[in-house]
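Throughout, read-outs are computed from the coordinates displayed, never taken from laboratory work. Keep in mind that what you see is a predicted model, and the values were worked out from it rather than measured. Cβ atoms are built from the backbone, for glycine too; each structure is taken alone.
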Structure P
Amino acid sequence: MKLVIASQNPGKRQEFQTFLTGLGVECLLPSADFNLPVDLPNESGKSFAQNAEIKARLVFNQTQYPTVADDSGLVVSALGGFPGVISARWLAGSDRQRNEGLLKKLAGSADRTAEFMCVLCLVTPKNAKAYFFTGSLKGTIAQTRKGVAGFGYDSIFIPQGEIKTLAELGENYKNKYSHRIVALKKLSLFLSENMID
């Protein structure tokens with residue numbers, strides 16, 4: 001089974017490939033395997049699901065192979081769900097600058113609850129139907145940045161039941177419990193039970 005990952009990131013393809021390898025899935029990239037343009041569409045959706053579907057449908061329409069795309073981000077309760085779908089781009093600059101910007105927004109707030117969210121959208125050749133798989137990791141926002149592993153908001157996010165940030169807990173922890181892994185498990189189960197090509 002061939003599965004196109006709607007991304008230009010070889011690391012993301014490897015992540016999917018590693019997780020799905022037992023199912024006989026071969027993960028492909030639009031640019032490397034189909035010589036398609038590198039640019040993916042603007043993420044103009046109002047939700048993670050909408051953004052994932054926008055990307056998945058664009059690449060599916062170009063390749064006609066089963067295609068999966070993901071969208072993810074951080075949802076902070078005290079900020080009304082911000083930064084949400086704009087987690088990676090609400091503030092120009094580095095991950096560190098966005099971390100520090102978010103900590104400033106939360107200064108003085110007693111409510112530090114937050115949640116990492118991931119939505120995978122799979123578009124299949126059968127009627128170009130879209131299927132969605134969600135994953136989440138609940139936790140809180142730390143008072144200061146800690147740890148050096150990971151990326152994004154890992155250095156300020158403490159998973160529920162832990163006292164260290166994701167950046168302190170490291171890749172092994174993320175590979176077992178992250179929001180993307182939870183969604184990938186659901187996708188894997190679906191692929192193991194359904195013919196999609």
Structure Q
Amino acid sequence: MRMKDKLHTGELYLPDDDSIMEEQLRCLEKLYDYNATRPLEQEKRVRLLQAMFAEIGEGCYIEPPLHANWGGHHVHFGKKVYANFGLTLVDDTHIYIGDYTMLGPHVTIATAGHPILPELREQGYQYNAPVHIGKNCWLGAGVIVLPGITIGDNVVIGAGSVVTKDLPDNVVAVGNPCRILREVNDHDREYYFKNRKIEW
């Protein structure tokens with residue numbers, strides 16, 4: 001099996017293999033172009049994202065700079081996904097993000113890991129595990145999502161949290177490591193922030 005074939009299997013592989021690097025660098029050329037766009041070049045940004053990403057739904061917005069190991073080549077966005085400044089996608093394998101999800105500044109979503117055994121790291125080995133994030137989530141500023149994580153729908157993750165375990169639907173989770181604080185509840189239907197009421 002070629003090294004390139006192990007990107008999506010979870011097996012150990014060498015990421016600096018020539019066949020991998022050649023394709024990866026072509027993807028990074030497109031990412032460079034995206035990050036060089038000017039604020040008024042919104043249509044150009046849309047076209048570039050469509051060329052860069054595995055899938056990108058209608059109405060998505062990613063504020064440059066965007067950082068991505070493969071320039072979004074293994075990233076699947078639903079519709080109306082919003083990402084603020086400094087999103088980092090370690091997209092060595094697939095990242096799936098559902099409709100209407102919002103990503104705060106400097107969120108990192110990582111699929112790549114390295115073995116604990118020093119002898120294997122010395123040789124440069126890596127493995128990848130996909131990340132799944134559901135619909136209508138909000139990841140606050142500086143959230144880090146580790147390889148292999150699944151986050152359900154309607155999840156809010158507090159700023160600075162490090163997500164090391166899967167999270168179910170409809171929860172608020174915070175901390176390092178990230179833990180469930182509570183469920184989304186009736187109080188959230190009445191108040192949008194502290195004592196500020198929603199005027200339905």
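Couple of notes before you dig in:
- Highest-scoring entry among P, Q, by mean projected area of the Cα convex hull in nm², for residues 87-158 alone, is P.
- Entry that produces 127 once volume of the Cα convex hull per residue in Å³ is calculated, selected from P, Q: Q
- Of the structures P, Q, the one that 2.9 was derived from, the read-out being distance in nm of label points 7 Å out along Cα→Cβ at positions 55 and 183: Q
- Structure (P, Q) behind the derived value -5500 of helix-only ellipticity at 222 nm (-39500 (n - 2.57) for each DSSP H run of 4 or more, over all residues; to 500): Q
- When relative contact order in percent (Cα under 8 Å, 6 or more apart) is calculated for each of structures P, Q, structure P comes out greatest.
- Structure responsible for 2.4, with distance in nm of label points 7 Å out along Cα→Cβ at positions 95 and 143 calculated and labels P, Q on offer: P
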